[in-house]
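Enquirer: Next up, some structures in structure tokens.
Any read-out appearing in this document is the output of simple, stated calculations on the displayed coordinates, not a laboratory observation. Being a predicted model, the structure only gives us computed values, none of them experimental. Cβ atoms are built from the backbone, for glycine too; each structure is taken alone.
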Structure I
Amino acid sequence: MPTVTREYQAPDTAAQAAAKAQALEQTTTDLVGEKLVLNMGPSHPATHGVLRLVLELDGEVITKADPDVGYLHRGDEKIAENMHYNQFVPYTDRLDYLAPLANNVAYAMACEKLMGWELPERGRAIRVICCELARISAHMLGVGVFAMDVGAMTVFLYTFTEREKIYNLCEQLTGARFTTSYTRVGGQVRDLPDGFVENVRRFLNELEPVIDEVDKLLTRNAIFIARTQDLGVISAKEAVEWGITGPNLRGSGVRHDLRKANPYLDYERYEFDVPVGSKGDCYDRYLVRMEEMRQSVRILRQVLDQLPGGPIQVAEAKGLLPHKEKVLMKMEELIHHFIIATQGIDAPAGEVYFGAENPKGELGFYIHSKGGGVPYRLKIRSPSFINLSILPKMLPGHLLSDVPSVLGSLDFVMGECDR
């Protein structure tokens, strides 16, 4: 039988033994400190839409965060370059689809700035009603979903019930509940229907107790406080440097609101306060949105009390479609209708930018026109896109379980982010 021979191995020297021990120690350290890369989204119950977060974790602590957007990109800005100005209005509904009325107004005002048109007083008041109802609707859902993200289910039921009432008002005003397309360049589709003002007053009277009830359920709730205070802190300096706007900026203590800083639609005539936070954490952003709903109620009451009469559209007959009855009876009106419908509004050449204080922040439209019925270039300044840009700086150092709290407090909409 063959014999098994074993080669002789000399014992390690002291230097070799030390080198092996050091190598083993380094290998062990590397194994303990190994990072885990985790995909959160794009379809995850704790994300507000199709957002993908690539998280690098050390245990449960986030060491790196990369937001991946674009899953809802539809090319709205390029589509606008191939449409008449009024044809693009329905596309603005699909930006922040929680506040379509406010999106319509911001876009129409950018176009009217290009045309050099000034809306009559009643038209401006109706637009304020639209914008503030949209703000309440968006904040109601934002607060309700934020509370549900951290475990408070009851609040969502309260807020969604009130939001349903706003949908009923939208249906009475526009004929649609979700994507309204109510505004037109130069005015609104129609005037306020009979009974609408009384219905808004009734809604406001029912809304205020609900806001107080949500306040009682959350503001001093120990679990909600533990899940939101000192998390996702954005300093005032960081918020300004990253271009953050809206309640997320004001939550960091920066008292900037376009309705005050650059008034439009006669906002300077109405009395309201701009709430700000002190720490810039998730809890402050919640408090700001709660107070903003109360201020919107305050503005709406003033608008309804001071609601003027008169026309709702600009006195620019050549830029608006004629009345249907005249189109059917007069050749001149029929020709006018044909030109507007086929060629669009004849806009002058130039560049304009208009930014509106939307529920998520500053929604801006930049229009570059070379004349004619369609814009040469259109750029949408999306507040949700810019507000999300700070996530790589803000999330590291937080636990994985804190991510829903941080995302809920930012209150973004991916339809607006991706455009």
Structure II
Amino acid sequence: MEMKFLILGLYIIKEGFEYLVRCLNFRHLKKAGTQAPPEFRGRVDEDLIAKTVEYEAEKTRFSFLSGAADNAAAIVFIWGGVLGVYNSWIAGLDLPFAVSGWLFFLLLFYAGELLDAPFSLYHTFRIENRYGFNTMTPGLWVSDLVKSLLINSVVISLLAFAGFGLVRWSPLHWWFWVWGFLFAFGIFMMYISPYVIEPLFNKFAPVEDEILREKIARMAERAGIKVSRVLKVDASRRSRHTNAYFTGIGKTKRIVLYDTLLQGMDHDEILSVLAHEIGHWKKRHLLKMMAVFEAASFAGLWAAGRLVRGDALTRMFGIDAGTIAAKLVVLGLIAGVVSLPLKAAANYLSRRHERQADAESFRLAGGRPMISALVKLSRENLSNLNPHPLYVSIYYSHPPVAERIRDIEAMK
């Protein structure tokens, strides 16, 4: 019982720390007022900075509300005894082992989606609407939700039946076989997602501008790689935010540009964004991040394999039926409490990769277009130009834009 409340205390400390960091981030932005960082002076006006502050304030307040709802749900479910009641109900159905585990996690997923839906609606149709970003209709929102539920139901079913089947087959070493299965399944999803899942939500087409395509081919040749698939996606159906990304593996590798980005940038700026993505490609950043993730997964599953052998995890929270599903939920909660340093470490590595990709963009496309593209992306997305350093160190997967511009200027 004492351990149960010790974990509650650690959970509250961790969540409270994250609230504090978000407050520091917003206060840091408000303290700067309408003063742009030196790298943005003359590139943004006071009205835009004021709008950015308002947008950040709205998002911060919303994060407090949604975070408090998540915290309340977690505390009631784990420490309020709901997990024990739910677990006993599933166990009382006397279903086969794998079916019982599958139903446990599938219904839990649906409950989470139900609780999240009102917050998703408010964020999309209130906050994003207010600042001119949302282009999604209610019908499209419902369509996306239904598709996501169906896809996730299939994925959860595959993972649950395979995972619990492996537990039954190898009670002592299941963690190793589950890790191997998840690794293979992740590679499989990376191959099929660009062709099976992503097209369910968006339309992808080759970049139509022939002159731009020729410039892309010449730049790729200078980079020493073959870029066969540079696509545009109809992101404007849902939002006016702009972005670009690199996805896929092997023959499914592709660089995807938002149609909003193509509409708002000239050829040189687009090429600089592409050069950045090519930098990720050349430096094998995706493979490196996969290696780190798989190493962490291996260690986590090894620990899980040892911790779920007894009933200590379920007895700690007064759960009568010591099912492996209930133990995994408790273990997931504990992992969430101690994962903050790991998140910060992963984002540190990601920011390092982004700097390397910026350096490759500078080499291929020059500094001026990349700086211009970063300024446009910041303006169009109302990006926070004055984030708090602590917030950056924990949550930012990219260096702050002002820092990126400063680094590019130094490359000159």
Structure III
Amino acid sequence: MLDYQRRGTVPEKHHIVFDRPDGKGVYYEECITRRGFDGAYAILYHAFPTTDDGAVRKTTRGWSAPIAANFEDQTLRRRLFDANKVPRGGQMLDCRIPVMFNCDLVMLLANPTQSDDAYFTNGDGDELVYVYAGSGKLESSFGWLPFKEGDYVWIPKGVIHRWHLEGEGHSFLVMEARKELRIPTQFRNATGQLKMDAPYCHRDFVRPEGMAWEPSQGAGGPHTVVYKVRDKFSERTMPHHPLDIVGWDGTMYPVAFPILKFQPRIGQIHLPPTAHMTFAGEGFIVCSFVPRVTDFHPKAIPCPYPHTSVDCDEVLLYIRGNFTSRKGVGPGCMSLHPMGVPHGPHPGAYERSIGSERTDELAVMVDTFVPLDITANALALETPEYHDTWKIQPK
């Protein structure tokens, strides 16, 4: 996924006897693998067997599956949703609401107010969570991962975890990759190291530290693990702590990446949005717009040029700053510009940007290559008049 890491105590080789230090048996190996056994993997060592669980049962935990809204106005138009209207309350495990989706990606919003009281593992895909507001720690089989406002938190598929919130006012954008999330291939050299001209380096990523479980804890803590597969939730109860890990190594583990660590590219004239690409999935990319110097050609037009992307839907979450290309758009607004519809700066913004030297905007963009469906949750957040804000008013 990113690079090789090792924590705790592990034996000298894979798949061999790993004796407990007290002489009372062995530790139990668990392999978490991608693409069968051909992709990234991690190996964890448990104090107890991982299969020693009770019956799997239905659960009322979790959130609703994404379902396309049945509404009359399905015209192809630009849309704007206000994420600030999402209700506050509940736990991250339960309070997410799906707003847009296709076969490759589900986008959800969540404003939790409580830490999770059970563990969760997503069997439907990797999660990339943008922390719009709030801070805390992610507890997982791989240890403790601190997060704060402005971080992306990347949780690989199948990793058992729970969110611990600190303070108040948490808001998250969740991107569930139905296949796989990755560092863009062009950012790596032949050895897998991030290249020197990549927009970030290995040092920019925050990795888990410590062990979430200590032998002195025994069986303390929650024993319930909630599973999601094919948008259906079930749960099982372990007779011991689910995170009974004494050590692990590998390349598949949760990480955090602060958006302001992204190193923006600039040019003489305006570069396409792919210059801001941060992560890639099957069928979509995630881009980070951060404060930067603008284009420096004497006749440059720093504002984005109008364009018709006939193969991409574009979603943009505005976080903060001066959004020079838009009017009536502020922090927490989330736009959808569907493929085939021309979009670009609002009237006057194109001209006003000439001569500017910096932009201070902060935003997360997602481009998908399959059209996105809108849920009823999204419609409840919509600003209906957004498409018409491009009309040039008569003088």
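Enquirer: Computing FRET efficiency 1/(1 + (r/R0)^6) of positions 194 and 226 (r between Cβ atoms, R0 = 35 Å, to 0.05) for each of I, II, III, which one ends up highest? Show your work: numbers first, answer last.
Expert: Details: I: 0.10; II: 1.00; III: 0.55.
Largest value of FRET efficiency 1/(1 + (r/R0)^6) of positions 194 and 226 (r between Cβ atoms, R0 = 35 Å, to 0.05): II.
Enquirer: Suppose you compute helix-only ellipticity at 222 nm (-39500 (n - 2.57) for each DSSP H run of 4 or more, over all residues; to 500) for every structure in I, II, III: which one lands on -500? Present the calculation step by step, with values, prior to reporting the outcome.
Expert: On the way: I: -15000; II: -24000; III: -500.
Corresponding structure: III.
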